[in-house]
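Given below, in the form of structure tokens, are the structures.
A short reminder: the numbers here are calculations on the coordinates, not readings from a lab. None of the values given here were measured: they were computed from a predicted structure. Cβ atoms are built from the backbone, for glycine too; each structure is taken alone.
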Structure I
Amino acid sequence: MIATDPKTASALNCIQPLEDPQWSEFVKRNPRSSVFHTVGWLEALRRTYGYKPIVITTSPAGRELQNGLVLCQVNSWLTGRRLVSLPFADHCEPLVHDADELTVLLSALEERLAREQLRYIELRPMTAFAPLADHCQSTYKHYLHQIDLAPSLGKLFVNCHKNSTQRKIRRAERERLAYDEGRSKSHLDIFCQLQLLTRRRHQAPPPTKKMVRQLN
């Protein structure tokens, strides 16, 4: 159990997503889940960095999962002990139905923060749930860019920004930019080098080759 408050303790449960098959099934059927919720991503974090994931939920033990908030505990001599949802993830949506479920889960996290003397708990949601404003403070702001790939290539191109996108696509065509895919060592080296350049520009640590191999 996560919570110590008797009002919420009986309503909360903690599961191990790498061991409990219910989590994988729940992620598959939840429309708000992403690659960052999957067992493959969580296993890559565990193997590469030793981060052990947990999921807190209001679903009783032995029952079908209805909601869940996945986190990893990070222990660092430099940045302290903290819970993150999730390390090396661009976003990680709380998989809840409504604000009431999220409020219960956030209350449990606040209790754990105080009980275990964690430095902080970091969440990276895409949705601006109302309870988040009551329990959390915004430290960084990011933008999530999405594009509908259903239309034709011509329509997608027309809808792109003329200077920042269309011009670069035309330039790539002029310079005969090629697309390649594969699983060889050379492909891995090129991918990791591109990741290094991108993350360096964003001032963020890149994933290791070991982690990329786990996801491959």
Structure II
Amino acid sequence: MFGVATLACGLAWSYESLMAARVAAGVFGVVLPTLSHSIVGETIPFERCGRAMGILMTSFPVASVAGVRIGLFVAAHLGWHASFFGISILCCCFGIGAALTMPVLSSHLGRRDQPSVWRGIARVLMDRNHQKAFAFSGLLMFAAFTVIPFITLYLQGNVGWRADQVPAIYLCGGIATLLTARAIGRLTDRAGKVRTFRIAVLVTLPLIATTLTVGLPMWRV
């Protein structure tokens, strides 16, 4: 459905139809990372889970570094519709690849002790430990997205960058994440999840520093 919604973006005939298709793509797309993480948790032994998650998390910097630029290149030469068509084709290819290679996780279906969907969701939400984890994860995401969506506006409006200079910071951030994601994943398996997380929190100071770069030259930003 994400692929279908993305295809609809390429077929959009007005701003309203494009917006509706993008909202639909977001609704279906937001489920994919959660499913990916769940599959890792179900299929990878706990002692190797960090390494596997590190590999999975490299997809974001690859998309930031390569995906955006490829999409802009395609849009510049073949029209903005072509990028959406290309993503739809990739979705189809990945779907076929997943069907041929990934394990079928259906052992939990049909069990007598299996609760209904809504009862299962209620059990998850009523667990005090889960509630703390959800609140903590929500605060982490909220904190990150009070900064990240505004980086472009901040650099142009406050720091004085030109529009053609802005991709440089995403290139550097993407490359840094690409190089560190797997290393952090391996570290979680060796040093423990909690200890590694505490270290990671301390080294996220560059995210805060990015908001304090008025007057600095481009290389320092």
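Given a value of 12.4 for mean count of other Cβ atoms within 10 Å over residues 39-46, point me to the structure among I, II it was derived from. It traces back to II. Of the structures labelled I, II, which one yields -21500 when helix-only ellipticity at 222 nm (-39500 (n - 2.57) for each DSSP H run of 4 or more, over all residues; to 500) is computed from its coordinates? Attributed to the structure labelled II.
Here P(r) over Cα pairs in 10 Å bins from 0, in percent was derived from just one of the structures I, II, and that gives 7, 26, 32, 21, 11, 3, 0; the source is I.
Out of I, II, choose the structure whose coordinates give distance in nm of label points 7 Å out along Cα→Cβ at positions 23 and 119 equal to 2.4 when calculated. Write down the numbers at each step before the final one.
Working: I: 2.4; II: 3.5.
It was calculated from structure I.
To test your reading of the models, identify which of I, II gives 19.0 for mean count of other Cβ atoms within 10 Å over residues 63-70 when calculated. For mean count of other Cβ atoms within 10 Å over residues 63-70, the value 19.0 is produced by structure I.
Using Rg/Rh (Cα atoms, Kirkwood Rh), for residues 47-150 alone, single out the structure from I, II with the greatest value.
When Rg/Rh (Cα atoms, Kirkwood Rh), for residues 47-150 alone is calculated for I, II, structure II comes out on top.
Looking across I, II, the calculation of relative contact order in percent (Cα under 8 Å, 6 or more apart) that yields 17 traces back to I.
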